[in-house]
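Colleague: Each in structure tokens, the structures are laid out below.
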Structure I
Amino acid sequence: PHVAVEDMRPGDLIIYFDDASHVALYVGDGTIIHAPRPGRTVTLAGAGSMPILGVVRPDA
């Protein structure tokens, strides 16, 4: 289901950019883990470091 940005929990997926071209995993405390682009090292970044299109919570 879709989740409001202010209700994000660890494990939620954040979809970025108007064309939904990037996805990151929310790890909590305003932080995501993501691969900035193919071939780059997986890194931590601020959840708001790119324009957020939406947030989804995978079903358990």
Structure II
Amino acid sequence: METTEAWLYLSLETVIGIIILSIIGIIVINIFKNINQLYNYIENDIKYILNTTRLIIRI
């Protein structure tokens, strides 16, 4: 009977560990997505600034 209890606790710990790791993974993936989005915004802003300065220089 003790061995089945030990296996039950072990499997419960494994399930909790997998859940925690998946939550951490989701958080990390979302952080990377946000960084990528921010980089795209900054890149578009820089392109806009460069284009406007080119227009100003032409005028």
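Any read-out appearing in this document is the output of simple, stated calculations on the displayed coordinates, not a laboratory observation. All values derive from a computational prediction rather than experimental measurement. Cβ atoms are built from the backbone, for glycine too; each structure is taken alone.
Colleague: Have a look at I, II and say which one yields 30, 24, 22 for Cα extents along the principal axes in Å, as calculated.
Modeller: Attributed to the structure labelled I.
Colleague: With distance in nm of label points 7 Å out along Cα→Cβ at positions 19 and 43 derived from the coordinates and found to be 2.2, which of I, II does the value describe?
Modeller: The read-out comes from structure I.
Colleague: Right, something else. If distance in nm of label points 7 Å out along Cα→Cβ at positions 11 and 51 is computed to be 3.1, which of I, II is the source?
Modeller: Only one of I, II returns 3.1 for distance in nm of label points 7 Å out along Cα→Cβ at positions 11 and 51, namely I.
Colleague: 0 is what came out when helix-only ellipticity at 222 nm (-39500 (n - 2.57) for each DSSP H run of 4 or more, over all residues; to 500) was calculated for one structure; which of I, II is it?
Modeller: That value comes from structure I.
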